[in-house]
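Trainee: What follows is a group of structures, each given as structure tokens.
Values in this text are rule-based calculations from the coordinates and carry no lab data. This one's a predicted model, so the numbers in the text were calculated from it and none came from an experiment. Cβ atoms are built from the backbone, for glycine too; each structure is taken alone.
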Structure I
Amino acid sequence: MTVIAAVMVAVLVGLGLWQLQRRDEKHALIAALTERLAAVPAPLPPRDEWASLSPARDEFRRVTVTAVYEAKPDARVFSSGSALRTDLAGTGAFVFAPARLANGAVVAIDRGFVPDGQQDRAAQTSPDQPVTLTGYLRFPETAGMLTPHEESAKRLWFVRDHRAMAAAYGWGEVAPFYIDLESPAPASGVPKPGPLQVHLKDDHMQYAITWFGLAVAVLIAFGFWLAGQRRA
């Protein structure tokens, strides 16, 4: 019983310490993301630096670039809201479209949110008009085990994987990242781009207290058991 109690306490204390470590990491992540989201937009890094960009260092960097939307099919990613935008409600889709830079490279643009029932109002691409875009560097998501498969014929997706979209709709080779558009918004207001905000859950202290509390409960229970053994 002593060995069992010692192992349980060690495991529970370890879990509590792990949650405190995760809390420190989460606070550092929130601080980094808040700084990136509030920074002044910088020019998009040159093409020869794209391969060195990474989510850990560069996700959510604000950038600006001039590009021309291409007259190719767009793709729509189903969404029931956004953890990064408080101005969206209800179900709809984020519209992804390819845009060509002056150097010939193609970058996928998340043009913003289209609520259900307003798909017909969504702005069409304007292939002859360069536009200056401001947004955030984002990197593709990976589908989970429960993620539905895309419906390519309907241009409906359930994960933000712009490289798979590019392959499906003939966008050509695209940058390893996409740009989550902040501005400008189309005259119709649809799709609706907008600024991002950090809204990450931070429950690690509560979890740590729970694990430490369970460790104390095991010690108390072991103390009662030990006292009973001595009386016997």
Structure II
Amino acid sequence: MVELIDETARTKSIVLDAPEWAGHSPGQHLDVRLTAEDGYQAQRSYSIASAPADEHLVITVERLDDGEVSPYLTDELRVGDVFELRGPIGGYFVWRQSISRPLLMLAGGSGVVPFRSMLRDWATGPRSQTPRLLYSSRSLEHVIFRTELEAFSRDGVDVQITLTRESPTGWRGHRGRIDSPLLEGLAFPIADDPIAYICGPSGFVEAASQALLELGYPPARIRTERFGPSGS
């Protein structure tokens, strides 16, 4: 591990030196395995935050108080530490530059991580379409990659943030959860033949998927990645 980057009070990006890494596609994940001195092992999956062309492999981890792996990665890990990786994993929740359909990304909390990989890859390609990211967060302080998302917005990505619990004075963005009324105004029209990716907690993914189906999105155009409360 070569660098730790504070993203929020509970979330860190872990920059890895993985010379034997075979490469990945945006949207894939990997497994992290930790081994204690007594031989006990714990393994968890994390989405890859870096683009395929980035110099280093990056994962971004949110600390869960009852987690078995995330507290170590966010609180105890130090530069130079070594741990096992397995991957890349997954072929369904993958975006490639050759996909020319309008790209809609719906993120809940740390579900924004694989979309950073997609957006960084989009920025290096032909930019044949303008991606749209709708990101649901408890508060502005919980928004992961906030500075980078602002840069993406200036670079042509349509970034929309909705805050579900707290909003600062003068907040002009959206409030509340991602639901049918919100998506009716923000989702790409069906006539544009978009493709949607949804990532976040299970409840968020189910609700957002149902909302898109109600708007007429074909199931084949909705790809999901979910995680539960005990996933870290």
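Trainee: Identify which of structures I, II gives the largest calculated value of FRET efficiency 1/(1 + (r/R0)^6) of positions 31 and 191 (r between Cβ atoms, R0 = 30 Å, to 0.05).
Mentor: I
Trainee: In addition: Consider the structures I, II: one of them gives 2.9 for distance in nm of label points 7 Å out along Cα→Cβ at positions 39 and 95 as calculated from the coordinates. Say which.
Mentor: This value belongs to structure I.
Trainee: A value of 1.40 was derived for Cα Rg over 2.2 N^0.38 Å; which structure in I, II was it taken from?
Mentor: It traces back to I.
Trainee: Sticking with this one: One of I, II was used to calculate relative contact order in percent (Cα under 8 Å, 6 or more apart), giving 20; which?
Mentor: II
Trainee: Rank structures I, II by FRET efficiency 1/(1 + (r/R0)^6) of positions 79 and 159 (r between Cβ atoms, R0 = 25 Å, to 0.05) and report only the one at the top, that is, the highest.
Mentor: Greatest value across I, II: structure I.
Trainee: Kindly point out which one of I, II the value -5000 was derived from, the read-out being helix-only ellipticity at 222 nm (-39500 (n - 2.57) for each DSSP H run of 4 or more, over all residues; to 500).
Mentor: II
Trainee: If you work out distance in nm of label points 7 Å out along Cα→Cβ at positions 15 and 215 for I, II, which one comes out largest?
Mentor: Evaluating distance in nm of label points 7 Å out along Cα→Cβ at positions 15 and 215 on every structure, the highest lands on II.
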